[in-house]
Structure I
Amino acid sequence: MRYQDKGNNKDAWNGRVRLNVKGQVNESTYVQGRFLNEMDFKGNGDSNTTMDQLYVNHNFSKEVAVRLGRQPIVFGNQGGWLINPNKGYDGAQASYKNGKLVLTTGFGQLNATKKNAAGETVGTEAADSDVYFAQGAYDFGVAKLNADYIASKEGPSDDRGEIYGVGLNVPVQQFNVFGEYWKNTTADDYDTAWNAGLSYGKADWKKAGTWDLAVAYNDVDEGLFAEGMTGLQTTPLNFLANATNVTFWNAIANVTLQKNVQLHAEYAFSVDAEGVDNDDDSWAVSLNYKF
């Protein structure tokens with residue numbers, strides 16, 4: 001169950017149920033699916049059940065695996081702020097995991113649309129565009145480094161994007177200092193994004209009373225939000241439908257109230273969207289059950 005204050009005198013009160021199913025075909029292959037039902041408590045009482053994930057995974061070895069189908073995809077720290085659509089993408093990917101090194105590459109179609117600050121759809125470029133991507137990460141022990149690449153393969157030439165990103169996470173006891181930088185090399189202007197933040201703790205689903213908190217400052221140009229829909233539950237990035245740049249602070253917290261019950265909260269504040277007058281703060285809170 002989730003409540004969202006989207007700013008601009010708009011809010012939402014909704015619920016969501018996700019049911020994961022997994023079928024083991026053999027020792028090397030399994031099929032993973034996820035049923036999704038969403039309901040709007042304030043508006044229409046009807047709800048629809050869909051399958052937002054359905055893919056087959058085959059392990060060639062302990063290190064190498066391939067996937068085919070509708071599967072999750074995440075770019076950006078803090079909940080996948082850049083790309084983390086509910087329905088992921090339809091396509092294929094190959095991955096290599098060997099100790100501290102993780103490499104992933106894939107091709108497919110994003111299942112996301114661009115929305116404005118009111119949550120209204122303003123474009124379907126992301127859903128209509130095939131993308132190629134590559135991700136790499138290495139854990140040095142004292143720090144974790146990641147690098148990402150995203151290339152849009154369809155649409156008018158002016159809309160095609162080629163985006164590079166690099167991120168760093170430095171653990172210090174229970175703290176983490178993190179940040180990342182993104183660049184759209186094909187955009188004429190307003191082509192970068194970066195953030196820097198600090199997190200503390202870790203909310204464990206199995207341990208009541210555990211919690212975590214992350215706060216980050218974000219500076220995002222419009223050229224870095226055309227590839228998909230954000231995973232944030234707050235709405236500052238949606239201003240990029242009409243703005244050239246947006247800056248904001250974002251806080252995300254989780255508290256385990258009891259085993260398999262967590263309270264999740266997000267708050268975007270000090271929002272400044274260039275060219276937009278009503279760039280209000282926004283927040284969201286949700287109660288999540290895991291079974």
Structure II
Amino acid sequence: MPLPRMLLLLSVLSALLIGGCGQREDAAADALAELTQRKVSIDIDGLKTATQSRSLDGAYLFAAIGFFDSISDADLKAALKHAATSSNYGLAVMLERPGSNVQFSSSELQDSLDLSVRRGSRLLVSALIRHGARPGTDTLFRAAYADDFEMTRMLLQHNNDFSIGRNGEALRMAARVGNLQTLKAFVEIGEAPQEQVNQALLYAALTEQVAVVEYLVTSGVPVNHPDSDGCTALHYLAADAPVESVRYLVEHGAQVNPVCRGKETPLKWAHYGDNQPVIAYLLSVGAEPLP
């Protein structure tokens with residue numbers, strides 16, 4: 001950003017946050033002059049133009065001239081939807097600030113909420129919820145990709161149903177990608193069926209998300225909980241994980257000789273991965289040697 005434009009932005013932000021009446025008036029005049037120089041119209045179309053990518057500063061200039069103070073309901077809805085598609089940070093900041101509490105139908109904002117959740121835009125999620133957006137059948141699943149406890153907490157205040165749509169996959173996806181903060185919100189605030197929480201342990205082990213594995217075990221998930229084939233977290237970790245992770249499970253009660261898919265033990269899985277440190281460790285704690 002050129003220095004004069006940066007100085008203007010700093011002046012505008014200062015006026016918005018702490019400025020007195022005179023400073024705000026000066027900032028408004030400067031912001032209007034800047035928008036005029038950029039040939040940006042002072043309407044919703046101009047706002048969209050000035051905020052069409054994440055880093056553009058147009059939202060602050062529009063805020064300085066009071067655009068958001070008297071924004072119409074139609075323009076507010078359009079701004080919320082545009083913010084979701086453009087990911088413009090300044091626009092999310094301005095829309096999240098206290099102001100109008102007009103409520104739109106949740107269906108009108110559903111796509112915008114889901115997109116904002118997927119991108120991890122906590123500010124915009126807050127603004128959308130304030131104006132009527134509500135988590136739908138896929139929203140919690142999308143939250144699994146954004147490691148944000150507070151954003152997930154906001155969503156769970158308005159929808160705790162892990163049985164609808166792809167929301168039923170939310171816990172295991174958060175575990176699989178290692179997003180511990182979101183998983184904590186699901187477990188500690190949500191009302192997910194215990195079986196989904198238990199299954200999350202297996203998905204975390206599958207992708208060697210050690211922090212998630214340890215959190216779930218300390219949260220009370222049975223360390224020997226099997227998948228549909230009888231395989232346990234120890235099977236999954238034995239193949240490729242560091243020996244410290246395998247030791248953690250064993251020290252927290254993992255059986256060393258459970259069988260799945262016929263006669264496959266964790267030791268056999270360690271052999272599949274040629275995981276020599278784990279092979280040696282399992283044998284030292286009572287694993288039955290392979291024939």
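For the structures shown (I, II), relative contact order in percent (Cα under 8 Å, 6 or more apart) is largest in I. Taking distance in nm of label points 7 Å out along Cα→Cβ at positions 76 and 92 as the criterion, the top-ranked structure out of I, II is I, with the highest value. Among the shown structures I, II, from which was the value 83, 41, 28 of Cα extents along the principal axes in Å calculated? The correct label is II.
Taking distance in nm of label points 7 Å out along Cα→Cβ at positions 108 and 212 for each of I, II, which is largest?
By distance in nm of label points 7 Å out along Cα→Cβ at positions 108 and 212, the leading structure of I, II is II.
Of the structures labelled I, II, one was used to calculate helix-only ellipticity at 222 nm (-39500 (n - 2.57) for each DSSP H run of 4 or more, over all residues; to 500), giving -17500. Name it. Traced to structure II. Quick check: 4.5 is what I get for distance in nm of label points 7 Å out along Cα→Cβ at positions 28 and 268, calculated from one of I, II. Which structure matches? Considering all the candidates, the number was obtained from I.
No value in this document is a laboratory result; all are computed from the given coordinates. Note that the structure is a prediction, hence the values are computed from the model and not measured. Cβ atoms are built from the backbone, for glycine too; each structure is taken alone.
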